[in-house]
1. Can you tell which of I, II yields 21.4, 63 when Rg and Dmax of the Cα atoms in Å, for residues 29-276 alone is derived from it?
2. For structures I, II, which has the highest computed value of FRET efficiency 1/(1 + (r/R0)^6) of positions 181 and 341 (r between Cβ atoms, R0 = 41 Å, to 0.05)?
3. Out of I, II, choose the structure whose coordinates give helix-only ellipticity at 222 nm (-39500 (n - 2.57) for each DSSP H run of 4 or more, over all residues; to 500) equal to -11500 when calculated.
4. Using relative contact order in percent (Cα under 8 Å, 6 or more apart) as the calculated read-out, with 21 as its value, let me know the right label among I, II.
Structure I
Amino acid sequence: MANGRTVIIGLDGVPFGMIKEFGENGVMPNTGELIKKSVFKKMNSSIPEVSSVAWSSMITGSNPARHGVYGFMDLQPESYKMTFPNFNSLKVPPFWEKWEGKSVIINVPSTYPVKQMNGAIISGFVSIEFEKSVYPQSLIPQLRDLDYRLDVDAGKAHSDIEGFLVDLDKTLEARIESYRFLWETQDWQNFMLVFTATDRLMHFLWDAYEQKDHKYHQFFLDHFSKIDKAIGEIADKLTDDDLLIMHSDHGFEKLDYDVFLNYLLMEEGLLQFEPGADASIANISSGTKAFVMDPARIYLNYKGKYPCGSVEPGQREELLSKLENIFSSLELNGKKVIRDVYRKEQIFAGPYLDDAPDLTLVGGEGFNLKANVKMQKLFDKGVFTGKHTQDTAFLLVKGLSDDSIVPEVPAVWDITGIVERSKS
């Protein structure tokens, strides 16, 4: 085992129940065989359960208060101006900077722009310029010949679902061809391949999964079957000395309602804007006590921390208790909208704890928590039919000499530690 290779396959957003079902009913027969021979468990995602936080936690083996990424968007210091954390924002190095041997890393979210490394990397969502998404750049001509796509054009799904599905298929095909190319041409000890179109498919077409008479039900199943063929191909290439890990970064479920939390704060008088200004975080006034950043991060508007801060440190406990009561008591049609309300000290630990949201919420079943300030309603429903879940990711590990290395209830940041303990 100590001299074996490590292969990690990520399936963005795929829930434990779905992959178990597909492994049993023949949609993903290769995965089904792996499940029988592996440690296979439900896994917790990060909080919040978004890809930027979950994948950053996975590749660093640490929680956000150590790696420093709390969401897709953040605020600049002492400002209400938005900033976009990227790979350079990570405060903890990814595993491929620490493990022995060369690594090939394909399509891991939040690894843009790429950095020089011992091996090869193609960054994942959100990647912008192709030239800043590939290292070494000598790989770019071959990848272009293979029609490699950095991501699915999800924007098409809003107006042209057929075009979106064609693009999704082509993106998957090119991803598979590119993994084969790098597998054979690169010298490597660690190989990681992530499929992210699964997340896009489930956001827009979760109903196609649940409804067998849906126009795109078979397309949904076929997409997973194509991924399964690649999984089987990879599994067949491994030896008994190699370690195989498959996992998702969070789970998924049906979306019933979007919930716009900043609207709730506005209704409660806790979020206010400058007179005559548009409703946006940039225009917060000094009357504001708290505001929300996507997807469900609650920040107190501290005096001295923000330009129009008004909350004194001594007011923290009373304000947090008030917010906890507001969110915990929110219901729609007799269902709790918020499953959990966490203070930052409960879920984060590390040198960047001060940057953490004061409260982080996890939605109840069917409720998708959002921060859109411009929405003038609390509940709505957009084009998405599926939403992320925090506690239904999956983890599969094959090749361990001691299965007890895997925690009883693993979390995304445990994965690198499992590999490291298996090789010690």
Structure II
Amino acid sequence: MASPLVAQYDAVAHALAPMKITGIETVYWNSRDDAPFWPHWTWVKIETDAGISGIGETYPRNPVEAAMIHSTASSLIGSDPRDIERIWASLYRSFDFQVIGGAEIRALSAIDLALWDILGKSLNAPVYRLIGGRSNPRVRLYNTCFPWKYDFNTEPEKIMRELIETRGIRGIKIWPFDGAAARNQNEFITWTDIDQALVPVKKLRDAFGSEIEIAIELHSQWNLPAAIRIAHALEPYHPMWLEDALMPGNFKQYHELAAATSAPLIAGERMAGKLQFEQLFESRTVKFAEFDVTWCGGLTEARKIAAMADAMQLPIAPHTAGGPLLFYATTHLSTAEPNVWIQESCQRFYEHDWPLMLENPIAPQDGHITMTDDPGFGMKIKPEIWNHPKSIHQVTRKPGARFKRGDQTDTGGTKN
């Protein structure tokens, strides 16, 4: 029997008049240097004849992704945006003829997120309520050290101490081996390289002992012998995980790496769709499932990947080092899912970028993030940011329809 809350949402849904998609707009910036909030994503806004719009997001190949989104617009115009599963499946099958992945799956991810945003707004409910409710009223966070106040290679303890004292965050992700990968063209790593890369890891353990988690990002830079050498060197420091040590898709090699080290592995950030994740999970290599909702196929596919991981007794640790909607949408998912280990966050974003861009920026407290009850994903973009002078807009809409762009109204067919 449905709960009273679900029954209430169902009643509201049935009471709503039919809804159709009337237009799609994309917004992006050519360069991160075009604005002080470091833009590197594409936003998509889907408008409806009910006056409700939803926002989606993907990154980082902005012109290509925007073009891909508009190439699908004719199939979306006139559809009911609440038919999310059917739209997802139809687009995926269409894209599969072009070899699914890349810009296609990122465009699908952005469209899917916008549809969920519309659904939540149409029911006056936060998305997490529509996908299961509050499994986790507070979601535990770690920090990824994008450039901000200190260099993690030289002063990681300052980053960690500030986060503990101001945000209660006790997890940190660094990538000290990337310099060696660049110097050695990804071909080998020497013991001198390893000694140098271990310096920030040792500083963190010496300063904080077992009070913190240390995640090591390897950016898929290494071959198998180098990855094994790195893993063995890191074992005494008890990392939370080694992330993306090898190129994605090398499941047998990942299995060999997992067998060679006691350090837990995580992978999946750059993988797309449940079919790839099925192969990853079947390889029995990772201890955590990582995905990016703006890359893997949106919230629709991320939910299925999380459920597959749960069936394998694996916790999820979602990736959020992108635009702001990625963090908002992921937090809705993490709030609802029952198998969450931890979620990524970036100090620079919530302390600097988001307050410049959003009307309602959220930020960690006591090492956690809590999602608001605003309808949809709840992210509200400032009008002046949507209409930023260096932003690039393209609009596709139903002939004769009027389409709102920020505080302006456009008419016609397609606008660049």
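1. II
2. Comparing I, II, the top value of FRET efficiency 1/(1 + (r/R0)^6) of positions 181 and 341 (r between Cβ atoms, R0 = 41 Å, to 0.05) belongs to II.
3. Derived from II, not from the others.
4. Derived from the structure labelled II.
No value in this document is a laboratory result; all are computed from the given coordinates. All figures in this text were calculated on a predicted structure; none of them were measured in a lab. Cβ atoms are built from the backbone, for glycine too; each structure is taken alone.
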